[in-house]
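Take a look at the structures listed below.
Every number here is computed from the coordinates shown, using simple stated rules; none is lab data. Here the structure is a predicted model, which means the values were calculated and not measured. Cβ atoms are built from the backbone, for glycine too; each structure is taken alone.
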Structure 1
Amino acid sequence: MSYDTVKKAEESSRGALCTILDDEILRSEPQAAEQFLKSLGARAILLADGLSALQAYVDNTVLTKPFTGPDLLGAINKLIEAAK
């Protein structure tokens, strides 16, 4: 994933209720991804493999792989409830 891809994702997610990111983004473009996660705050759901030295930022939701569909839906539903 390139820096440009991360920046485009950041721009397109501005109006979204939540953005789901794989932790691979942290390994490929760590500086851009860090800024992106910080800007998303509570709207970020980060899918982590549990092996990387992952640093979650304030209010980010982290789901560790493997997780189930209901786990992901639960995280999304919490964001929906918080937005009401």
Structure 2
Amino acid sequence: MGPIGIYWRYAKVLLGFILLDVYLNMGIAKSASIVVQLLLVVGFFPLLFFLLKWTERKEFSDAGLKFPLKWRRNLFIGFSIGFSF
């Protein structure tokens, strides 16, 4: 891979970071409706997954997200507590 290919790879990562930043700061933070905010938060992970594939990364851990072994159980407990209020 020549130097242009390396620069293009860095450019894709930078563009992905900018897109996620704008998505979080403009979409979620500026949204007035809690329902829209919830949908945007849920949509963050599919967007991140798409950007990881586009930048030729393999997993969420390549973006710094490390899930513990029992993350599904913890997610269920968290939603159960949240919906109980």
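Which of 1, 2 yields -22000 for helix-only ellipticity at 222 nm (-39500 (n - 2.57) for each DSSP H run of 4 or more, over all residues; to 500), as computed?
Here the read-out was taken from 2.
Comparing structures 1, 2 by relative contact order in percent (Cα under 8 Å, 6 or more apart), which one has the largest value?
Checked 1, 2; max of relative contact order in percent (Cα under 8 Å, 6 or more apart) sits with 1.
With Cα extents along the principal axes in Å coming out at 56, 35, 14, pick the structure among 1, 2 it was computed from.
2
From which structure (1, 2) was mean count of other Cβ atoms within 10 Å over residues 24-31 calculated, if the value obtained is 15.6?
Matching structure: 1.
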